[in-house]
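Got some structures for you, see below.
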Structure P
Amino acid sequence: MTSSNKILLVIAGPTAVGKTDLCINLAKKFNTAIISSDSRQFFREMNAGTAKPDRDSLEKAPHYFIGNKSIHEPYDVRAFEEEALCLLTELFAEKELLILTGGSGLYIDAVVEGLDEMPEIHPEIREQLNSDFKAQGLSLLQERLKKLDPEYYQTVDRNNPQRLIRALEVCLGTGRTFSSFRQKRRKTRPFRTLKIALNRERAELYDRIDSRMEDMIRNGLFEEAERLFPFRQLNALQTVGYKEIFGYLEGTYDKNEAIRLLKRNSRRYAKRQLTWFRRDSDYVWFHPEEWNQILKWISDQRGR
């Protein structure tokens, strides 16, 4: 496998922008497979709240890393990097082009560029941060990170306490910002990477996000969250789409407020996703319905 003739086509973008349909069409066009890098779609117990491709979509093209893990299994971005690279080696033996897609920028970067090496931190720091989180809530972690590392605060999923705690423990354990360790030293990969990012006008995107939330609710999101409620402290469930309903189930607010928060936090999540992808100048931006322009760009890049 050489870098000149094997291509990993990345299709990134915010939630609800239209990645799934485009990727299926591209997979059919190029007779290839789709590798998901969506950190919320890995888990088989999380369906209604993660916008996994439905059965019809999964039958239209081979998909990987969809519902392949349990929320009860420890799993992180480093494990994903290792598994994804092994899978790519296997698939590239038969395919010239493969598609990597998702809205989790960190997971895409892990495959394409590799992860920075982070310092070992004394476990007592993490234990104290977890204790503070349980006692005082998410807002405490957010405010601390905003003060200690405002750069990372702008891009991190601020509703994910594990991400916040990881950054804070590095800040507190080293006296340096978490951002300072993220040096983006690219690792050599045995394939070329082409990066496409998708976006829509903000009003259109936000309408799609609201509609998706309403569809999720009709398709059993509240019922699924109730089944998962006993496991709400697991890392996999510290995410938009479940945390808002857990608050409702705990009696913190009513169902209407939970729905309002679902929509608001999903829009905020999309905004952070866009911020992440815009920092990478390798991405070429398209509207997801610009089919001919996307195909032409891919063809032009492959010819180089």
Structure Q
Amino acid sequence: MSATQAPRFLIVVVGPTAVGKTDLCVRLAQHFGTEIISADSRQFYQEMSIGTAKPTLEEQQGIRHHFVDSHPIAEVYNAGAYEQDVLALLGKLFQQHEAVILTGGSGLYVRAVTDGMDEMPETDTAVRESLTTLYQQEGLQPLLVQLQQLDPAYYERVDKANPQRVIRALEVCLSSGQPYSDFRKSEARERPFHIIKIGLNRDRQELYERIDRRMDLMLEQGLLEEAKALYPYRAHNALQTVGYKEIFDFLEGQYDWAEAVRLLKRNSRRYAKRQLTWFHKHGDYTWFHPEQWDEMLTFIGEQMGQARQV
């Protein structure tokens, strides 16, 4: 950033599913007269709406949301491509706005923008497809055994309940012949803008009740029908996740509907817990309850003031 250019700010708002990110970020965007970039790796896909709690046009309240409904489900899109696309978009938005808001619960995609992605080797799509098939047929355990053999260092660190992370690591190991951890340098890149990091959280019981209500609403809105339409794409990385996988298993006769609903809620609560663990581990976020509006504005103002004085 040149000495004569006024500083620009990326306000990053993260938090677990159902915590209230959408409403808070729309309010922030209205306050700062700016736009929102989604960092939810499932809301990109046009065919995935109900199960991703994608903000409706009414909920967006006229605020421009980028990377919502931006890609068809058949297209392969990853965090590395997202990093490049968002940086290019920010270059344009910062010509019009002092601040832009980035929000979502997909930690890897947020980190791609704030810190940059490690350079990864080209991988063989056939390898990913075979790993995904193995996961669908036999579950995560055989993949974890394989990862422990090929990359014991990353095995110790990986979220062992997250099939996307495990499959991605194995994909790199098998395609490159080297451990996945060899490519993970974790060196944050310099960005030509200031980053203000906010985390949202609620009392656990309050959050879990909101998650249960959200799942009931999704089912009322037609989540089962949406999942049926997406069933042919069930091997897609974005669909190896809470909200769809439980219904796919129901459609395949693995359990009855009552059990599917129970698992939807339980696994959504567990997902929220993993999200919180990720954001506490990766990145120095300052945490607020979503209703602490004045405190958040004070914090953002202080961060901006300090940057302007540099």
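Read-outs throughout are calculated quantities, based only on the coordinates presented, and are distinct from any laboratory measurement. As the structure is a prediction and not an experimental result, all values here were calculated from the model. Cβ atoms are built from the backbone, for glycine too; each structure is taken alone.
Looking at FRET efficiency 1/(1 + (r/R0)^6) of positions 22 and 182 (r between Cβ atoms, R0 = 30 Å, to 0.05) over structures P, Q, structure P comes out largest. Calculating FRET efficiency 1/(1 + (r/R0)^6) of positions 118 and 198 (r between Cβ atoms, R0 = 30 Å, to 0.05) for structures P, Q picks out Q as the one with the greatest value.
When distance in nm of label points 7 Å out along Cα→Cβ at positions 86 and 102 is calculated, the result is 0.4; to which of the structures P, Q does this value belong? Structure Q accounts for this read-out.
Which structure, out of P, Q, was distance in nm of label points 7 Å out along Cα→Cβ at positions 46 and 246 derived from, given a value of 1.0? Label of the source structure: P. One of P, Q was used to calculate mean count of other Cβ atoms within 10 Å over residues 38-45, giving 24.5; which? It traces back to Q.
Ranked by Kirkwood radius over Cα pairs in Å, for residues 62-141 alone, structures P, Q are topped by P, which has the highest value.
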